[in-house]
Structure I
Amino acid sequence: MYVNGEFVTPHGTELFNLVNPVNNQLIGQVVLGDEQDVNVAVAAAKEAYKTFSQTTKEQRIAYLKQLHDAVAKRQNELIDTMVLEYGGTYQFCKNSVNNMLSAFTTGIETLTVFEFERTVGNSKVLMQPLGVVGLITPWNSSNSFICNKLATAISAGSTAVIKPSEMSAMQTQLLLECFHEAGLPKGLFNVVNGLGTIVGNAITTHPDIAKISFTGSTAVGKSIARGAVDTLKRVTLELGGKSPNILLDDANLETAIPMAVAAAYMNSGQACIAGTRLLVPESKLEEINTLVKLAVEKVKVGNPADEDTAVGPMVSRKQYERVQSYIKLGLEEGAELLIGGIGQPEGLEAGNFVKPTVFTNVKNSMRIAREEIFGPVLSIIAYKDEEDAIAIANDTDYGLQAYISSADGQRARRVASRIIAGRVMINALTHDPQAPFGGFKQSGIGREFGVYGLEEYVEAKTLLV
């Protein structure tokens, strides 16, 4: 644990094994915290809030700069540790570390222009920090989420108690060494490793925590929302997705197909924003099937440390079995297997590797088209016309991200305006750290990044004089 500016021994004693997903060999253990550890961490954050909430923009900007510089010194170690512990591909882990650094630089940019005091009518409105915030992050890009959420909390003037995934403990340890070197005030951030059912629940129900920012599954997000009600905590929930990728009939297939495969298999398919439903014109289904199969045949599966590997192992044996169960389900539902399928790629039997899989002739009513698989499994769904494509895209419980390919930019934007999703990528796979990110429907509540994200961490107080 890291509490009040120091690495400390947890009160909890349960050990959790850390396993390399490439070969399922034990590479470490972490001691899991408990409710008492959360209470100590919250008390430290609450005490630190008294002074930190009164800091100026300039002081907070300086802290963000210190964090950035400390993390930047150990970029290569952060990448290597993520590859080892998580099994993320080198190319993905490198981008993830770049996102960690941009969390602080864009945080500084946002904070520089953010107005904490505003004139509204005849009144003054003060945007004040909420208090102690609980930050709960997943295993699929753990340190990146920690950096983004903490940078926002610091910008707002709040202190934090962080619960990273217990599966990311080696990554967390290294990141905390960076944070410690940055020399921030004691208690400004505190970290407790532990299970969601114990540490996460304790954070969610603690009366001295004013807000929860959670990234993870929709099921756990709903549980957090329910647990936060009794104390009326503010919540930001970035949850699951089943993102549609619409290829309009005028799309350039030479560029759109490789982009669609990359969108589906990003982070080895373990991404809430993965474009796992590929919507294609009925008249071009056979042509697209051929092109998708050719593209997937070129996808390298294997050692995540190799720079040209596109799909690494699933994070755990449990996740591997989950993906396998969905591939079996797709076959049982009557979808046509285009490539991939059950089992591991040849020569990779020791790890949690999944064959990059594509189903075609998928109906949007099938479970493989409706449920988040979180693995390299793509469903191709045919549509009759533009209206049908929009209807299929929106026929989902989720609404996190969507993708559109078209030769006509105006047409693509028109279609994008009708898609129920927090972000829509048009002819691109990119990220804007200043633009809001979050979901419609069961993909979440609230927004992260930039001014919109910072607004989620402050409360308006009106002064009537």
Structure II
Amino acid sequence: MLMDIDADIKKLLQGPKFPDREFIRSGATFGEVYEMAAGLRAACSRPEYQGASVCLATDNKAITAAALLAALAGGPPLLLPYSFSAQALARLQQLSGFTMAISDVAREFPAGTTVIRPQQGNPAELAAAAPVPTGAELLKIFTGGTTGAPQVWSKTGKNIFGEGFFLARHFKITEKDCIAATVPPYHIYGLLFSVLLPLVSSATVIADTPSFPGEIVDVMREHGATVLAGIPVHYRALRGRSFTDTPLRLAFSSAGMLDAEDNEAFYLQNKVGIVEVYGSTETGGIATRNRFLGERYFTPFPIVSWKIKDDRICVQSPFLSPDLPREDDGFFTGGDRVRACGTNGFTLLGRIDGVSKVGGKRVDLEEVRAIIKKEPGVRDCVVMALTAPGGRECRLAALIQGTAVNIDLIKNRLADSLESYAQPRLIRTVKRIPMKENGKYDRDAIARLFEP
């Protein structure tokens, strides 16, 4: 699927296709988003701000869209925090040196930060402005990282807006759609599906970011949502909940692997298959799978080239962050192990970094997890290699979410299937595994559960 992203962006900056249509359901219109974009562009163009990056510290989807348009129209590049806590903002300031921030609410910014409030302007100013080249940096996304040290990924206009336009065309999102997302817009999945996708397709997005099952159902019904962008933990919580009285036609899941049973339960309840999107912050979307269309394996997007090298997936895509190292042929080698399946698909075998050494021997943590998840009562499981006292060796720990879980039975099953060194020595059960708001496991919190 070929795209002329330069032409798409030029047309986007000319102004909204439907100025009076709601961008936010019962909130800001597309015309008002463009007015905010023009106001932010003017505010950030003052001489003292030239060359500076701006921290985008808001979870308001209309303001986020306006800030992206302003940056695209020649404004300063944006910094997207992974959290708005004082600690996270201070860390971001240390790493980037930002002195300006866009925010609509009071936050604990580092001393000396100039806060720019959203304001109106003349939307025609955006079209008259000189847009940044599509290959120039538009956004730096800061992710929390599994070790607590933030990772930073640059995204260009071609990366971000190109993916938005592609998704809109690939899934036929139009102005007739209403999108609900259970992930906030400062995470890449939420940014793409609840800000970029409606912005480029003229669809409406719901202002709230519901996370509890009752809230999700209520929001979907109240606003007549046609598209749901959720995460695995939320689909698990939605078991037994029905959307058959809503016009839901598309459901997406990303930010982790969707359990097959949760997938099946959602389909049986709602007659809508969940599109699983595989990708990452740094790579953008790579492939999808919808089991209820008979898709057993992940199929790469037509705009993505892929191959397998040493059991690892390698991709070439216009969505790749310019920060990623690439081979001479332009391919980036990812950290996931895969196996080719069918004519143009693959199945995931686990992370390369999901292999740990215990007593000098390799252990595939995903293999251990898969064995545990087969046992009765187990809803989910995380297996981690924790540093043993003294810091010289690792010991395996398994945290299990479920009801009426028989630990002795699980230990016997592990003993029958694995060598002794590959069997978790620490096993705990919980009602709910700690999760971050983007749907990924909170590994720091999980590790603390095994502390003496």
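Taken together, the values in this text are just the output of simple stated rules run on the coordinates, not laboratory data. The structure presented is a predicted model; accordingly, all values stated were derived computationally and were not measured. Cβ atoms are built from the backbone, for glycine too; each structure is taken alone.
Worth pointing out:
- For 4.8 (distance in nm of label points 7 Å out along Cα→Cβ at positions 35 and 363, calculated) the corresponding structure among I, II: I
- Comparison of I, II - label where distance in nm of label points 7 Å out along Cα→Cβ at positions 139 and 315 is highest: II
- For mean count of other Cβ atoms within 10 Å over residues 91-98 computed as 20.6, the structure of I, II it came from: I
- In this comparison of I, II, the computed figure 10 for relative contact order in percent (Cα under 8 Å, 6 or more apart) is attributed to II.
- When distance in nm of label points 7 Å out along Cα→Cβ at positions 219 and 395 is calculated for each of the structures I, II, the largest result comes from II.
- Rg and Dmax of the Cα atoms in Å derived as 22.7, 70 - corresponding label from I, II: II
- Structure responsible for -12500, with helix-only ellipticity at 222 nm (-39500 (n - 2.57) for each DSSP H run of 4 or more, over all residues; to 500) calculated and labels I, II on offer: I
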